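As structure tokens, here come the structures.
Here, each number is a calculation from the coordinates, and none is a lab measurement. Nothing here was measured: the structure is a model prediction, and the numbers come from that model. Cβ atoms are built from the backbone, for glycine too; each structure is taken alone.
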Structure P
Amino acid sequence: MALWGKNDNVLSTGTVALNYGTGVVTGTGTSFGITGGCTEGQVIRFGTRTDGGSTDYFGDAVIVSIANSESLTIGSTAGLSGDAISGAQFQVSELPKSSILDVSYSDSETLSQEGGSIKPFTTVPNLSVAGVGVSILSFDSVLAAANKGVKVGDFVVNNGVNHKILGLGTATLEVGNHVPVGFTTIFFNTSLVPGLQAGTVISSGTAGTTFTTGGLGVKVVSTAASFVTVDAATTAEIGFGTVLLFSEPGAKMVSLGSTIGETLLVGADITIARHKAGYDKYLYGVSGAGVTASAGSAFEVDHAGWVGVTTYIDTHGNLRVKKEVLVAMGSNSQDSTAGIQTGNVPVYDSNPAV
């Protein structure tokens, strides 16, 4: 049985469930052992790796036997996260089986991977009352970025909950009211937009959509509890569910990925946190195209082949990347007779799913 192959694109249709106790993998609509499908000695990768190696990726295991097209057995669960696997997507690869025995590649946080933690690192003063249920705050994002290093991807800590910062200087809101063409009044609950004031620019938050002349937006003239008046008539209908994009003149609006659970009064300190530490390791099949696409980035690699990539966040919140070429191979990603054959996801480039 070979220690590795060159195919990172073995047929993997259907979904699977795993019995951790027996190691038996039960497939639905799968083609185990059928021509083009997986064979004994190959590696099954449970789930599909996404940004952060997150919840729908469970780790890797070696296939030791195949009973039929919908039943196989793995040799060990040591490389798996331990989370229940049922109705999961999967991929099959001929990656080096030594990685399954290397504890540093295990997706189990008990054995290897560290989830890291979100830790407060600064505070900024709140500028407008923000009530329970809002996902927009008001603080000086320019000063916060320049003096305290606050950036998109950090978190606002409110009532013990971490809310990811999605935008600095802008904010979006989905409206629940209809505004016909030609109106200078836009209806929405203005309490959901702390920092809203005369001069705030409102435009479309949906790419390719505009309801104002030239797509440049209209300026708020005055505000009320359930509407604002603007300086120009809308040129397209604002329907239910339209996303409005707000840009406040002083860049003091900040959008969050979730709603806060505790009211923030004017002058209150807003705690800002950042994901720190943590450790993740994943084995990629890298083609010649991947070598080219990653050139000049933190993920640049020296050679096509099977490449182990370690990522972590340092104490300053910076992404660090280490690479090791386990097996250097040819770079032909199309011809299965020459070089590594890629096709599984994620595709390795300047920003793979880490």
Structure Q
Amino acid sequence: MEQQEIAAANPSQVRFDAVYRILRDAIAAHAFPGCAFGVLSHGQVVLQDALGRFTYDEDAPPVTPDTVFDLASVTKVVATTAVAMVLYQRGQLDLDTPLADLLPGLVVGRQTGDRARLVTVRHLLAHSSGLPGYVEFFKTVDSPATLFRGCLELKLEAEPGARAEYSDPGFILLGKALEVLLRDDLASWCRREIFTPLGLACTTFNPSRSLWDGIPPTDNDTWFRHRRIQGEVQDENAWVLKGVSGHAGLFSNAPDLLRFAAAVLAAGTGAAPQNSPTLFSSEAVQCFGERQPPPGSSRALGWDTPSEKSTTGRYFSPGTIGHIGFSGCSLWIDREAGLAVVLLTNRTWPERANRLIREVWPKFHDAVRESLLIP
């Protein structure tokens, strides 16, 4: 097809030719079998498309712009952090509340001077609680109650606030602490107070079984669940927690995540569609978007920010907030540029050891920014 014919058929594909080329090359290199992606710039969705298939099989279903993916740790911002922001702006969450005030089990059996008593909600959001990064609870527990107890009983590896270490157990505890304040379960409250008001029709924990075939698989599990993981959360700890946790479990698609990002931009300094819901206050976005101690950490409150050799590439401003997920999904929002970029993949299929997505992310984001300079 001639270039003029391509332009007539899909102007976005011509403008973002470098983006498509990077993603097609990534699929060919088996970084992931398929992806959906989208770009919101100055209040307009300027790119929303998909490439590849659910798996590398030639007869696998094609990914579409509306395909739902397992977000993995992007859950931490679209669900858990969003809940904390709403509670904060309603005056129902004091960030410096000791975690033990909400979860007394944290200090049961500990000595009076145990540093676990110093952990606050702010520490959990900033990943500076001193809790370990990851624990394979699922190998030794078989119920939400026993996994939660395991988190409560963890020994802190550092003084709260002294070091930053990305912690899944910390966000598991944060999700439970928020449920105490909500007096409701995380999934129900998110659906009622965040997803429905924002029009996120495809965003949910525990997708209905009738939808599983329309979700790309994330794992060929031969060692734990002993089945193809498709439509249910890949993260094993989240699975033991019945698919709902503060650290993982959410499923969504690119259009929904762009709507979510638009709501964040509507509250900040960046441009957003005029009809974007005003779910978040400007104060909350500013507060949660600020980098937190200790010095050198890229973590804000719940959100991550660009760091040296960041997955965001070279062009995102210091005002950028976002998150990546183990499954290969990412959401980045540049508040100064009025820009949001979504990339959804199942890079863990069929082998989770594949790390090529790390090379794709910065190239993809650089290509997006450079393409936006093209009239």
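Starting from the value 75, 42, 41: which structure in P, Q was Cα extents along the principal axes in Å calculated from?
It must be structure P, since only it matches.
A value of 18 was computed for relative contact order in percent (Cα under 8 Å, 6 or more apart); which of P, Q is the source structure?
Working through the options, I get structure P.
Which one of P, Q has helix-only ellipticity at 222 nm (-39500 (n - 2.57) for each DSSP H run of 4 or more, over all residues; to 500), as calculated from the coordinates, equal to -8000?
This value belongs to structure Q.
As an exercise: mean count of other Cβ atoms within 10 Å over residues 170-177, calculated from one structure in P, Q, equals 25.9. Which structure is it? Working shown, then result.
Values: P: 18.1; Q: 25.9.
Clearly, the read-out refers to Q.
Suppose you compute mean count of other Cβ atoms within 10 Å over residues 90-97 for every structure in P, Q: which one lands on 12.6?
Only one of P, Q returns 12.6 for mean count of other Cβ atoms within 10 Å over residues 90-97, namely Q.
Which structure, out of P, Q, was distance in nm of label points 7 Å out along Cα→Cβ at positions 42 and 106 derived from, given a value of 4.5?
Details: P: 2.6; Q: 4.5.
Source structure: Q.
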